[in-house]
Structure 1
């Protein structure tokens, strides 16, 4: 078997339209496949990688899992240094809190989407 790359990740959200708009507006992702599938799932993409947004079937989702719980911890997007700096400025303007981490080989910022999914922007241009 040979895998050519990550196609998409599926996440559950409280409000698909709100999440679609947030991912497109804040991260610059582009909606695709609406003409084929409609609203479920809603695909938002960057290049060849996408996020499939599915509606939650419960009104009040459970809290975020603890760090030692087996679960997806975050979604990470790679950016170049210029866009890494631009993203930090954009998040500050939008008053979206983020945390910077120096991983020696890379720099990352971590923040949350409207449903509490942790996102990472990382650059290897340090």
Structure 2
């Protein structure tokens, strides 16, 4: 499930962009793309701002960066479609959500998963 409703600003390239950037407005809802358990909430990773990482099992994690407001906490279970944050701005001041999927720790292109081509 797509974590925000806006258009894609930047696509995955595996190098400079390890996810996708989704347009929006500050305060727009950010939803969990799949059910899982929150394993990280914080702002210690440079250029990610307020970051939420959800473990979905089967070696899959999702990351939601640049949250203006975080609505979940570590160890909390979330359901698919649950609002977990409100969109904020990236370090350049652009309102957006940066979204990543990691499979076995490696960034993969989110688009095939969000479109239902991969599961």
Structure 3
């Protein structure tokens, strides 16, 4: 909305609010994770590796960040000015193995309070 791509009215709505990065006890923000791999018997292994290498390049991180308004995963890659205006992203340091231990209870809480409704 802040980019103005949805029209000036949406841009005005977004400019009327202050964006903050939610933080947890360690002062970090939760980030979703994604992964990629090349299958052991991939018929085009070299091309698959080249694709993965490109996806973490500064060029691809810039393209992805501009298209989706995301912080880049690669340190030092360009950050879209809109996203940069939110401040520096400090990633929550709680290990995922610890977070996943609470998945069932978290899902039950989401259902109980109707977060997805």
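To test your reading of the models, identify which of 1, 2, 3 gives -6500 for helix-only ellipticity at 222 nm (-39500 (n - 2.57) for each DSSP H run of 4 or more, over all residues; to 500) when calculated.
Details: 1: -6500; 2: -500; 3: -11500.
Only one of 1, 2, 3 returns -6500 for helix-only ellipticity at 222 nm (-39500 (n - 2.57) for each DSSP H run of 4 or more, over all residues; to 500), namely 1.
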Highest-scoring label, criterion being distance in nm of label points 7 Å out along Cα→Cβ at positions 51 and 75, among 1, 2, 3: 3
Entry that produces 2.7 once distance in nm of label points 7 Å out along Cα→Cβ at positions 27 and 91 is calculated, selected from 1, 2, 3: 2
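Which structure, out of 1, 2, 3, was Cα extents along the principal axes in Å calculated from, if the result is 40, 38, 33? Spell out each step's value before the answer.
Numbers: 1: 40, 38, 33; 2: 35, 30, 25; 3: 50, 40, 29.
This figure was derived from 1.
Just so you know, all these numbers are worked out from the coordinates, no wet-lab data involved. Computed from a predicted structure; not experimentally measured. Cβ atoms are built from the backbone, for glycine too; each structure is taken alone.
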